[in-house]
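Bear in mind these aren't lab numbers, they're just calculated from the coordinates by the rules spelled out. From a predicted model like this one, the values you see are computed outputs, not experimental measurements.
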Structure 1
């Protein structure tokens with residue numbers, strides 16, 4: 001697979017990851033235990049806001065691999 005194809009597929013995967021992550025985060029943020037506590041909300045938003053980086057790292061790594069020379 002060429003690097004251009006990997007970058008296209010990786011971009012689509014990253015967009016889907018961001019969409020699913022944000023929708024899930026919004027749903028979880030509505031839980032009563034979080035909605036009633038400002039401290040828990042702050043902690044949740046920091047963790048959720050930075051948490052998408054971990055699943056995105058392997059995708060970016062895969063996208064940036066060089067092409068194999070035949």
Structure 2
């Protein structure tokens with residue numbers, strides 16, 4: 001299985017934090033003291049995000065990497 005790059009991880013966590021700040025429900029039971037970014041990081045660490053990353057290569061090959 002392919003490993004996510006640090007840039008992909010950052011993009012996923014920041015996009016999820018934005019969703020949470022706009023009112024999306026949390027996918028895990030998070031402590032009250034965490035902010036949106038902390039909740040997004042925790043969701044990522046617990047593999048609670050039902051999302052995949054599509055990598056497109058110059059030879060038109062597309063690779064799908066599941067996050068959870």
Structure 3
């Protein structure tokens with residue numbers, strides 16, 4: 001079992017600041033904390049309030065995709 005940020009892969013979170021592609025990270029709330037996040041699809045925009053799943057960690061950013069996809 002992974003701990004720390006690596007252990008977050010597969011967890012759900014909520015977008016608190018819109019994510020606008022991989023060059024414009026947004027923010028998500030996971031585990032009661034705010035984290036910088038980018039979308040799995042580098043061109044995708046994910047709006048505030050969207051539930052997302054953590055897919056990976058890249059350069060210290062959480063890589064996410066919408067939970068309803």
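Miscellaneous remarks
- Which of 1, 2, 3 yields 19, 37, 22, 14, 6, 1 [P(r) over Cα pairs in 10 Å bins from 0, in percent, calculated]: 1
- When helix-only ellipticity at 222 nm (-39500 (n - 2.57) for each DSSP H run of 4 or more, over all residues; to 500) is computed across structures 1, 2, 3, the figure -12000 traces back to 2.
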